[in-house]
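These notes open a run of structures that come right after.
Here, each number is a calculation from the coordinates, and none is a lab measurement. Quick caveat: nothing in here was measured; it's all calculated off a predicted structure. Cβ atoms are built from the backbone, for glycine too; each structure is taken alone.
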Structure I
Amino acid sequence: MRFLTAGESHGEALAAIIEGFPKGVRIEASFIDSELKRRMKGFGRGKRMAIENDKVHIISGMRNKVTLGSPIAMLVRNKDHNVFTQDADDLKKVYVPRPGHADLAGYFKYAAGDLRNILERSSARETAARVCVGAVCKQFLSCFAVKVASFVTAIGKVSSDLKPKSVSDILKKTNKSAVSSIDSDKERLMMRQIDKARKDGDTLGGVLEVWAQGVPPGIGSCMHFDARLDAKIAGYIMSIPSVKAVEIGAGFDYAGMRGRKSHDGIFLSNNSSGRLMRKTNNSGGIEGGISNGEILVVRVGVKPVPTLVNPLPSVNILNKRKEKASVIRSDTCIVEAAGVIAENMIAIALTEAFLDKFGSDSLREIKRNYKSYIKRNIPARGS
């Protein structure tokens, strides 16, 4: 499976095309819309999210809500697209790069004059198209009882060590949270920090976790570096704007642990199933680039949004004079939204690896292969 996105932040629409998605999967556009809505929410989002009302328009690859096996094409139309309909207006042009964005690096790479031509495509708005792809993949994974969810563990200096019991626990608790936290006490402190940053014309980053439950053992590969599941996930997560760190399982904590304490011992379950099980999950569900049947745990570090109301020093690329960085409509904190995007990117990575393992022509064939594999490997499945 492959996918491609197109479109600019203030262009007419964002587009996504999925190639190699199997035939026979029922896809509900309403679920894709719900994922798009989740991406737009969050305490600390800016005025752009109040303007848009993201909805998917599926234009190919399905009939009667069921995939055909042909390329799936989807559009998300932008309500705010006057930048590209009034490009003669100098007020829409940008010549002072913002530190932390792609503005200056893109200026060097593409010999750009108007930085608007860089920032429009490098904007995180593009991730709406990726969420559409991920929402399609989530619906495929649900056919095999694979669930993916995220929660925020830190905003700025406020962090929580509280851990959920399962993906269902995450979904239940974050559904009531304005910042997608499972810790109601820390949630209030997180919101206060966001409010203060907004008043100061500043922004905040944070940390989130994504859990995937029900991933069968054997997804990914140890045979080729680019087929390793952890490598694919890390690359996909790092492609999200503002993400600067990725950990799987214990991550950096491994560095301070001895081997006997860090690796997950293998035991026989106490019942008569004969399954092999783990009592810990420091590996985060992946060993040797392959899923081991335990819960997939990915931790993501998100930097503060680079566009500031109280901007940093910069230089005008036309006259080389010192100026404050351009101020463009933005958010105060996007960690919760980054979690939604990360969920969907992981759903894409899992679907690609799943199809590599079990085939990709039709859902019926994939289910047959999957059931045969699980039947053969029941003793080796995670508990």
Structure II
Amino acid sequence: MRTRLGWVAVIVGVVFVLVSVGLASAQAKPIKIGQIIPITGEAAESGKYHKQGAEIAVDKINAAGGINGRKIQIVLEDDQTTNPGGVAALQKLLEDKEIPAILGSIRSTQVQAMLPTINEAKIPVAIGGTNYGLTHSGSQWVFRFRPHDGMSAKVIAKFMIEELKQKKVGIVHASDAFGNGGRDMLTPAVKELGGEVVFTQGFNNQEKDFTAVVQGLKKSGATGLGTYFTFGTDLGVFARQLKQQGVDVKWVGSPSITGVDSRNLAGDALWGTYGVTDFHVAASPTSKAFAEAYKAKFKQDPDLYAAWCYDAVIVFAEAMKKAPNLKADDLRKAILSIQKFPGAEGEYNFDQNGDGLDHYHIVQNEKGNIHYFKTLRVAR
């Protein structure tokens, strides 16, 4: 009898150990976050910054003990800088049932293409696309980590007319969800402040010759220029042709005018221009701390591509700490509950549409360097 009891005790002990080891192993298993970036294609250069911004967030979270003892791990997929590529990358990540949240695209046209899949999958997706409609289409699953174009348009118009004193405004925009949305928001914003839109022209992405656009702008008599370019490479080509044809306008561009790829391609053709951007190192202590960590690791300054991805991972991690579990609906509610949260881009106060920010910084290109000018906030 004693021998039998002894064996029972041993078996119970072994089972206990195995269960404990299994629980510990499950607890230590990393939490995956999917990330869709352009690794190939026209925007591959900017994809590097998206990836690196998320890496800085992962380093910070994991160094602090992770999420309830579990580390964060990023799973990358290439969107190939195309809409079909973006949808395919999203579908690939959705196959992994261990991924509770995803960082989507910065490009509005890609997010627009992904929305049906996002809504069907019912999983929280961070976006950097700024088209107003992306968070106002009834979706419960997209969370924007940049201010939308309704805000950028008001800031561009206000700065152009009230501070630069330019009332004859030309608008040049990409003919996609981002560019068309920017045009539709900027046009009434200019008129509301007493300005006149004297020229409006769209163009196809990856345009190689802007001669006709530049000549039309020149003939229009516009003294101010507002732009919404999706790709920094297009903006760089446009800026060089604008300078070559001697067009003298006060230029205030959407955030792509501040991008590293835009500035590298355009060179001195962008000197003196203004832009609106959601990130600048001088905007807050959190912005500065992020920039310092980024530069220490990658030996270069960050830009908005890196900043919004950093914030998205940090906010998702905060929501995971607050949520009772990693189920999609509980995580969604936890993200929406985040208020007064300091990020690299600014203070996050999520509304029921999934928008977290309400500001834009005015910056100026001074001989290739982007200098902080001021911050303007607008009503959502």
Structure III
Amino acid sequence: MGETRPFKIDIPQAELDRVKRRINEYEWFEEPVDAGWDYGCNQAVLRELCDYWVTDYDWRREETALNAMPQFLAEVNGIDIHFFHEKGSNPENRPIIMLHGWPGSFLELTPVIDPLAHPEKYGGDASDGRDVIVPSLIGYGFSGKPDKPMGPRAMGGYFDKLMTEVLGYDSYVAQGGDWGGLVCNWMGFDFGEDKGGKLHAIHVNLIGVRPAGEGMSPTGAAGILAAETEEEKRWEQEAMGRFAFESAYFQVQATKPQSLSYAMMDSPVGVAAWLTEKFHTWSDLSGKGEPGGSLWNTYTKDQLLSSIMLYVVTRRFNTAAWNYYGGRVENAFVFPAGARVEIPVGVGSYPREIAPVPPRSYCEKAYNIVRYTEQPKGGHFAAFEQPELFLEDLTAFLKDWG
């Protein structure tokens, strides 16, 4: 086993003071009278959030709550990886590593750590408990910064080494959404037990790596297998339609992330606007799997601000955005021709996911799908939005395949 060092979050007060000062100094400007959310982040909502940020929000309270959970740092290939590590009630079960994405953080997964590790405390069976590992992706949160953009396939190698060489597990399961889903997709391909690795199974709520073919993905990646059945063609049209109106951020971060970062690294309000608009657009704010609804139907101001703070006070906005550039350069959105993930794969499909999960028939062309759950509600931030549904689906998958 490798070396791990205990870690506690402790943001310097000078940084917290700087953030509050920059918010207070922000010079607001006009927006179209009919703006709503059509032009980007709604100013009335953003002002409300920023007012709360400087008057009522308490980062130290968030720090205390997070520091109640065991956290560590471990160096992997020269980069420090930050992670939560909760030892479960049944050490005989395989551990699970859970990976977040952008604009999320480990924060969205913290509500499910204890229920997965100790289900008996929540009406379940202790025999289903297992060790739970929740890292910050490289370049995010309290993990180290890479020297240059890193894609999800390369990142997967770091997390496999964390599980096998640092923590010493001889078999494990991985779960992920957004970029964490793509990392899991590639980990299943590169480090699955069928390839001689130690990854036994994966569960994802985003299928970002597609089978090879002659089509084009919504991200613009070429060489993707085109939809074939009528159901697949409907999904493809829906995915292309959603992406057409929501891809500006993707194109900027995948091509010119540094230009964006010059503005964002010095503007907490700018980061709040950039991220809040995504939480609004990508979430199921109706709570019914339907469009519409208020941001505050799904999130509290504290939840949203803590998510934003993990980009601001860690000064990780720039390196988190690099992930998109790395994924583009790595061609991370398509498997090699004829390739397939052969270890067991579970999929949770949430109706308001901005990158809709393909139909099962399409997924099976590149993955060994053993469980496919169409959820009645929820969006991109599944564990944050619908922790009970997320846990129910993941727990059932782990019982059969974990």
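Given a value of 0.95 for FRET efficiency 1/(1 + (r/R0)^6) of positions 104 and 296 (r between Cβ atoms, R0 = 30 Å, to 0.05), point me to the structure among I, II, III it was derived from.
Derived from III, not from the others.
Here helix-only ellipticity at 222 nm (-39500 (n - 2.57) for each DSSP H run of 4 or more, over all residues; to 500) has been calculated and equals -10000, so which of I, II, III was it run on?
Source structure for this number: I.
Can you tell which of I, II, III yields 56 when percent of Cα pairs over 19 Å apart, for residues 192-303 alone is derived from it?
Values: I: 56; II: 50; III: 65.
Corresponding structure: I.
With Cα Rg over 2.2 N^0.38 Å, for residues 64-231 alone derived from the coordinates and found to be 1.09, which of I, II, III does the value describe?
Comparing all candidates, it corresponds to III.
Of the structures labelled I, II, III, which one yields 25.0 when mean count of other Cβ atoms within 10 Å over residues 176-183 is computed from its coordinates?
Working: I: 21.5; II: 25.0; III: 28.9.
Only one of I, II, III returns 25.0 for mean count of other Cβ atoms within 10 Å over residues 176-183, namely II.
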